[in-house]
Structure I
Amino acid sequence: MHPLKIIIIIVLGYLLYRLYMAGRKKRLAAEDQRERAAINDVLVQDPSCGAYVPRGQALRHQHHGEEFFFCSEKCRRTFVEKKKDNSAG
């Protein structure tokens, strides 16, 4: 076989390999993004009203190192006021 043909075959093989790996990386990135979205869609319960909210959309509040999730600002305020009353009394 002529050396030029061997070089062309090697270059084509390398290009095909790079195309395959680029497509694979895109698929893996899309799968990772779907997994992250699924994690954010885990439902958390609002301690004030008991409603369930997707974790990614919930309002958050830290209280004594614990994180609480809320469906609305009103529920968060109610929770904070109850905690203030409990600690003051």
Structure II
Amino acid sequence: MSDMGTHMKTTIEISDALMEQARRLAARENTTLRALVEQGLRGVIAEKKRSTDFRLRRASFKGNGLQPGMQDAGWERIRETAYEGRGG
């Protein structure tokens, strides 16, 4: 979706105090209230997206790889050994 495409007109209710702060900030930054609102919404959306993206934690262990006798083993043999005696 492009920012330069179409625009939707909408009405939102904002507290008077927040609106006044936003107007002052827009004037100080030499920008529009609309640009500030869009910037804020983009930031919130990006933050929420980042917090929901799955990241596998780093779980490396020091060592020299697989145990002796397992270096050339296939996945089936490795799995059998890992679940040996555990009903797997």
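Bear in mind these aren't lab numbers, they're just calculated from the coordinates by the rules spelled out. For clarity, every value in this text was computed on a predicted model and none was experimentally measured. Cβ atoms are built from the backbone, for glycine too; each structure is taken alone.
Quick check on the output: 2.0 is distance in nm of label points 7 Å out along Cα→Cβ at positions 5 and 37, derived from one of I, II. Which one produced it?
Values: I: 4.9; II: 2.0.
Derived from II, not from the others.
In terms of Kirkwood radius over Cα pairs in Å, which of structures I, II is highest?
Details: I: 17.5; II: 19.3.
Once Kirkwood radius over Cα pairs in Å is worked out for each structure, II has the highest.
Work out distance in nm of label points 7 Å out along Cα→Cβ at positions 29 and 61 for each of structures I, II, then name the structure with the largest result. Spell out each step's value before the answer.
Numbers: I: 3.9; II: 4.9.
Sorting by distance in nm of label points 7 Å out along Cα→Cβ at positions 29 and 61 in descending order puts II first.
Assign the value -21500, calculated as helix-only ellipticity at 222 nm (-39500 (n - 2.57) for each DSSP H run of 4 or more, over all residues; to 500), to the correct structure from I, II. Provide the component values of the computation, followed by the final result.
Values: I: -21500; II: -15000.
That value comes from structure I.
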